[in-house]
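Structures given as structure tokens follow.
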Structure 1
Amino acid sequence: MESLTPITLGFLGSLIAGLMTALGAVPILFGKVPSRGTRDMSLGFAAGVMLSASFFSLIIPAIESAGEMYGEGAIPAGIAVIGILAGMALVAGLNETLPHEHFNTGREGPDAVALRQIWLFVIAITIHNFPEGMAVGVGFGAHGFSGGMPLALGIGLQNLPE
């Protein structure tokens with residue numbers, strides 16, 4: 001696998017995470033609606049996995065990588081914080097500028113009434129999955145198979161109950 005290009009590895013890693021999303025949908029396809037408690041527990045589990053993946057596979061490696069370039073101290077942490085804030089701003093901007101639909105709050109964004117409901121869900125899922133795909137791509141691009149695959153599996157594990 002190390003002989004594959006980072007783009008190919010990123011594609012395969014994202015495919016794994018996406019397939020785990022599909023695997024999580026299998027019970028629904030067969031008509032079994034999970035109880036409220038099961039859904040809450042699954043979403044809590046997904047949130048915990050994503051927080052762990054964020055810290056152990058993204059934030060800590062970002063600080064270590066910046067530390068290799070700028071030495072110990074506040075600069076590597078500052079670089080990571082700037083990256084986190086920039087990512088938050090990007091997702092918040094997409095959330096405000098693209099029309100989309102949430103299960104609980106309904107339609108949001110400009111001209112949400114004019115779009116068909118399916119497209120609103122597609123846009124909402126894209127807003128949600130864009131950072132995950134970027135993380136997988138950066139993991140493979142920076143560290144090859146050994147750096148990207150744990151992150152892809154972690155995101156897939158988070159996607160399974162989601």
Structure 2
Amino acid sequence: MSKSIYQFSAKDRAGKDVNLEDYKGKVVLVVNTASKCGLTPQLEGLQALYEKYSDQGLEILGFPCNQFANQEPEGGAHIEEVCLLNYGVKFPILDLVEVNGDNAHPLFKHLKKELPGTLGNRIKWNFTKFLVDQEGRPVKRFAPTTKPEKIDSYISDLL
């Protein structure tokens with residue numbers, strides 16, 4: 001039985017702590033994002049999922065990451081501009097994190113351990129997605145190239 005994500009916290013873009021226990025009872029989709037990536041238009045699909053299912057208990061948490069080809073170099077205001085203005089993102093976009101290596105955020109260390117991918121305990125690229133059930137247990141990992149609409153049935157099954 002895997003541990004829940006509720007033991008972790010993260011920082012929002014203003015530097016305030018966000019306790020993941022606040023999402024207890026919700027289905028959570030955790031995504032490492034980047035604003036200068038060829039996959040960035042997936043933000044639109046993620047927002048569509050959020051609009052479709054947030055009233056039923058879906059939460060999406062975006063974690064910007066600059067570990068892949070320097071695709072999130074500017075941080076804060078730029079992330080907000082791209083996510084909110086260009087793609088209409090209303091789900092939380094948290095503070096910049098690392099997802100691989102010694103300095104990887106503890107949440108991503110946990111997710112990779114519970115749901116290893118084709119590269120083992122590494123995240124291959126931006127927009128790797130982890131689906132977490134209402135108990136906080138990671139249940140499914142999706143590749144960066146998996147479009148958000150392909151995740152729809154997995155989300156609806158959990159809700």
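Read-outs: derived from the displayed coordinates by stated rules, not from any lab. Source: prediction; values computed, not measured. Cβ atoms are built from the backbone, for glycine too; each structure is taken alone.
Here FRET efficiency 1/(1 + (r/R0)^6) of positions 30 and 62 (r between Cβ atoms, R0 = 25 Å, to 0.05) was calculated and came to 0.05; which of the structures 1, 2 was it taken from? Label of the source structure: 1. Which of the displayed structures (1, 2) returns the greatest value of distance in nm of label points 7 Å out along Cα→Cβ at positions 70 and 126 on calculation? Greatest value across 1, 2: structure 1.
Figure out for me which of the structures 1, 2 the number 31 belongs to, where relative contact order in percent (Cα under 8 Å, 6 or more apart) was derived from the coordinates. Working through the options, I get structure 2. Name the one structure among 1, 2 that helix-only ellipticity at 222 nm (-39500 (n - 2.57) for each DSSP H run of 4 or more, over all residues; to 500) of -26000 was derived from. Among 1, 2, the structure yielding -26000 for helix-only ellipticity at 222 nm (-39500 (n - 2.57) for each DSSP H run of 4 or more, over all residues; to 500) is 1. Match the computed value 17.7, 55 of Rg and Dmax of the Cα atoms in Å to one of the structures 1, 2, and report its label. Answer by label: 1. Taking FRET efficiency 1/(1 + (r/R0)^6) of positions 86 and 102 (r between Cβ atoms, R0 = 35 Å, to 0.05) as the criterion, the highest value among 1, 2 goes to 1.
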